[in-house]
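Asks: Structures for review follow.
Each reported figure results from applying straightforward, stated rules to the coordinates on display, with no laboratory input. Just so it is clear, the model here is predicted, and its values are computed rather than measured. Cβ atoms are built from the backbone, for glycine too; each structure is taken alone.
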Structure P
Amino acid sequence: MFLCYSYFFQVYPNPVESQVTIEYWLANDANISVKLFNSIGELIGVLINTTQEAGTHNFTWQTTGLANGLYFYTFEIDGKPAGMKRMIISKQ
């Protein structure tokens with residue numbers, strides 16, 4: 001059996017100051033996970049890990065406690081990598 005996932009995800013604003021919105025769209029119900037890593041690949045935290053229905057979803061996350069710099073976030077669907085993007089934190 002081959003599963004094909006249709007999805008879309010983005011983060012805004014980027015660069016980020018104090019909070020970021022992560023928005024995603026799922027074609028099918030799925031377990032999704034968003035993880036944040038620093039520039040040397042260390043896991044900073046799991047921002048969300050839950051089962052969601054098909055459709056558009058978003059959540060806001062505070063960057064409190066993180067230093068300015070380059071971070072990467074990954075998006076997994078049903079435990080399988082679906083993508084990785086970068087995020088720059090630039091606090092004034």
Structure Q
Amino acid sequence: MRLSLPNVTNGEVIDLSVTGALISTKTRLEIGDRARLSLVVGRQPFQAWVTVVRVEEGTRSGGEVRYHTGVTFLSLDEGSRDVLQRFVRRDS
């Protein structure tokens with residue numbers, strides 16, 4: 001998973017729904033930040049513009065802090081919307 005802000009940061013998706021995602025990153029984002037989220041869902045590319053709605057300190061591993069960040073989708077192209085809907089239907 002990749003977030004494009006002024007800088008690019010990598011992370012992991014913890015949870016994914018039709019309205020948003022919970023992600024884990026090394027970089028602390030701020031509520032209200034907007035970014036381009038890029039990832040692969042079920043072997044298909046997925047991209048969306050997102051806004052940060054929640055940030056919590058998550059796990060610590062070897063002195064490294066990971067932040068759990070809740071984002072909502074602002075804008076999806078039709079292909080990404082289809083990929084997401086298929087994934088959510090399959091996963092439920």
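Asks: Quick check: 0 is what I get for helix-only ellipticity at 222 nm (-39500 (n - 2.57) for each DSSP H run of 4 or more, over all residues; to 500), calculated from one of P, Q. Which structure matches?
Replies: That value comes from structure P.
Asks: Moving on. Suppose relative contact order in percent (Cα under 8 Å, 6 or more apart) works out to 31; of P, Q, which structure was it derived from? Walk me through the intermediate numbers first.
Replies: Numbers: P: 31; Q: 28.
Derived from the structure labelled P.
Asks: For the read-out Cα Rg over 2.2 N^0.38 Å, a value of 1.05 was computed from one structure; give its label from P, Q. Provide the component values of the computation, followed by the final result.
Replies: Values: P: 1.10; Q: 1.05.
Attributed to the structure labelled Q.
Asks: One of P, Q was used to compute FRET efficiency 1/(1 + (r/R0)^6) of positions 8 and 64 (r between Cβ atoms, R0 = 25 Å, to 0.05), and the result was 0.85. Which label is that?
Replies: Structure Q accounts for this read-out.
Asks: Match the computed value 11.8 of mean count of other Cβ atoms within 10 Å over residues 48-55 to one of the structures P, Q, and report its label.
Replies: Working: P: 11.8; Q: 17.4.
Source structure: P.
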